[in-house]
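K.L.:
Next up, some structures in structure tokens.
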Structure P
Amino acid sequence: MRICGVENPHDLCLKWERYKNPVNISGNMSLQNREQSKEMLHSQAHIWNHIFSFVNSMSLKCAIELQIPDIIDGHGAPMLLSELVEALPINKERTTFVYRLMRILVHSGCFMKQSLSTTTGNDEEEEREGYLLTPASRLLLKEEPFSIRPLLLFMLDPILMDPWQNMSEWFKNKDITPFHTTHGKSMWDLASREPKVNQFVNETMASDAKLIGSFITKHCADVFQGLNSVVDVGGGTGTIAKAIAKAFPSISCISFDLPHVVNGLEGSKNMSYVCGDMFEAIPKADAVFLKWILHDWNDEECIKILKRCKEAIPNKEYGGKVIIVDMVLKNEEAGEKSLETQLFFDMLMMVNATGRERSEKDWSKLFYDACFSHYKITPILGLRSIIEVYP
């Protein structure tokens, strides 16, 4: 290219470089091409990892359905592959595939392997490997008090997985959620009509409530100081209310939920069940407890719930408050991986409910819009926090 009859200075410099050091120019171009190719391959691997991330969760679901954690735990020692295969209730033609299933589960940290030395008939030692549970997979045992097995089975059931297939369609239509697009009704309406879904919801909430109930009564007793009564809204089958009632016998506890959840359940000395609709009215108490409730609902719905809570409790001069267990996005305790998990939950709320996970700014706006005066956040529950809100 020429400008006013004079060759472009950039082209002149390039020609000079080629004349002076032709190998260097071609080498730089080759290096640049290699770097571009490496970046493209890295990007390809990144997308592949996203595409196939379902493999971890579905492999783990398979292991749960085959009772692998319980079989290994019951063995009482590192379990050889041959021993595991023999104990599994599977078609024996599938035995060669068990190794591949366990390999991905070991890689993902759900199980671990330990080297074992055994003596052969020739008095020689043969080193083999046995499978063991990790602290994570212990949470998937049937009899583990704080098992999250129900959550895994519910989240990976087609009832909750199918709406993800309709997310792009939902963005184009006027349905409330992708769950509505798939099932024609909300998850709560479906649970009231389908015993299987109701059981899924109750078991999932109860399993989580066992851990939270145990933790807060042992390590957060000050939250309940001075209270004479607590109502657990959306309390399900009463796991939290029972834990509070047992830990603090002077506190009268109510587990408050919809009729199809609590009908037929019997309380105890200082714990009872009440059925109703939290959008209409909440039983009177010194404190209202909301565990994993508000993240299910949009801002307008949350304000309605919070206003019903405010009507149920005394003024702040008499110790009234709302105790919330929920996520606070980007809380100080969360690292990058924990934030990713919080964002997973936010997407889950978008697909299967009308709610979302909230930052402190979001929570603050909700509280003030519902006419509460102040709040305190304690990030003590891993990915979740205790939020105390005062009228």
Structure Q
Amino acid sequence: MKDIVIVGGGYVGLSVAVAVKKAAPHLDIELMEAAPAHVWEKDERASAIIAAAINMLKTLELWDEIKDHAQPINEMIVTDSETGEPVKPVFLTFGERGEASDPFAYMIPNVAMVRALRRAADTLGITIRHDAAVTDFSAEGGHAKLTLADGEKIATRLVVACDGVRSRLRDMAGIKTVKFDYGQSGIVTTVAHERLHNGRAEEHFLPAGPFAILPLTGNRSSLVWTERTEDAQRLVDSDDMVFEAELERRFGHHLGKLTLAGGRRAFPLGLTLSRSFIAPRLALAGDAAHGIHPISGQGLNLGFKDVAALAQTIVEADRNGLDIGALDTLERYQRWRRFDTVRMGMTTDVLNRLFSNDIGPLRMARDFGLGVVDRMPRLKRYFIEEASGRTARDLPKLLAGEPL
């Protein structure tokens, strides 16, 4: 019998496996449904990783391999304007006058994170399977049973579902969700530009949704461009000339000439919150537990918070001689993560509804609010610390930079 089977081999699944195995090397951990190298090595996307999650990467001894690819976010500006306005008025700035002593986040290429995590998993002796698809799940007394597509059956004390926002494990366990489709899609691409970004991130609130410019190493930036779903697909399918013209209208000319430096893809945006993060012998983590709007850049960071809380729950239960897959053990993980997740989901939902429109009185009110915050240094420092993930009262050890 396995101790832990993790279904889903992305950042969250790999991080759970590495965190638990480093602290409890005697546990038998198997990870399945992992993407093969020829798939994940083609991922051109990058993610904003908050300071608390960087603490976890450092504690897991992954940062040295990642840091040369990481771009610190030193400053952030927020604007609110029409799509084609040549000058976008800045209503809120973070970081320009030393509000934070160190970067509150870094931009890290996804491939660099996965590469470091895969190497750590291999070094720790974690079994990774690419061709094992789970077709059935059941909990029977002291263990869970998984059935694979080829008929193989696996017994394990705990299953961790990290299989995405459309999680099949979640459905097999009968866990319901709250779902809402925003009618928006996020276009993701990378651009090169003539001038230095100096580590500045920009979030432009436009009528169709936020347009985020996030600094990468060199003269490059990652874009998360929100549009109505039908418009987003039209833009992705258009030729380069049309796409670049629409891009330039939103990006502006402050960084000089723009050149597409990667492919472009559109992802549907919505809110998905699991009504429970646990079931008998099962824990949900990452997008399997929650999917939120990218307006705050917190999606993957919520997943890393899940990793830190779940790994600590498992390791401490094991050290105390408790059943790592029992519901009363997993309840601690759920209590730790559920409120924070629901709060962030509701916050991003409200922000998206507030800013993804061009209603005159509402626009005046939100711009006034942004301006007030910009003139209150203490409040800005609080928001930066909140965004960095370092202010939670009961912070899991890994997020505080402490080993399990």
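K.L.:
Identify which of structures P, Q gives the largest calculated value of mean count of other Cβ atoms within 10 Å over residues 262-269.
P.N.:
Q
K.L.:
On to the next question. Out of P, Q, which structure matches 20.5 when mean count of other Cβ atoms within 10 Å over residues 182-189 is calculated?
P.N.:
Numbers: P: 16.5; Q: 20.5.
Among P, Q, the structure yielding 20.5 for mean count of other Cβ atoms within 10 Å over residues 182-189 is Q.
K.L.:
To continue, here is another question. One of P, Q was used to compute distance in nm of label points 7 Å out along Cα→Cβ at positions 70 and 318, and the answer was 2.5. Which one was it? Mind dumping the intermediate values first?
P.N.:
On the way: P: 4.9; Q: 2.5.
Considering all the candidates, the number was obtained from Q.
K.L.:
For mean count of other Cβ atoms within 10 Å over residues 278-285, which structure out of P, Q has the highest calculated value? Each step should come with its number before you reach the end.
P.N.:
Values: P: 16.2; Q: 25.0.
Largest calculated value belongs to Q.
K.L.:
Work out the source of -11500 here, i.e. which of P, Q gives that when helix-only ellipticity at 222 nm (-39500 (n - 2.57) for each DSSP H run of 4 or more, over all residues; to 500) is computed. Mind dumping the intermediate values first?
P.N.:
Numbers: P: -15500; Q: -11500.
This figure was derived from Q.
K.L.:
Still on this structure: Using the calculated result 11, 25, 26, 21, 9, 5, 2, 0 for P(r) over Cα pairs in 10 Å bins from 0, in percent, for residues 94-213 alone, pick out the matching structure from P, Q.
P.N.:
The correct label is P.
K.L.:
Hey, Rg and Dmax of the Cα atoms in Å derived from one of P, Q reads 21.4, 64; which structure?
P.N.:
Working: P: 28.6, 101; Q: 21.4, 64.
Here the read-out was taken from Q.
K.L.:
Let me ask you something else. Compute relative contact order in percent (Cα under 8 Å, 6 or more apart) for each of P, Q and report the one that scores greatest.
P.N.:
Values: P: 10; Q: 23.
Going through P, Q one by one, relative contact order in percent (Cα under 8 Å, 6 or more apart) peaks for structure Q.
Read-outs throughout are calculated quantities, based only on the coordinates presented, and are distinct from any laboratory measurement. Model, not experiment: these values are computed from the prediction. Cβ atoms are built from the backbone, for glycine too; each structure is taken alone.
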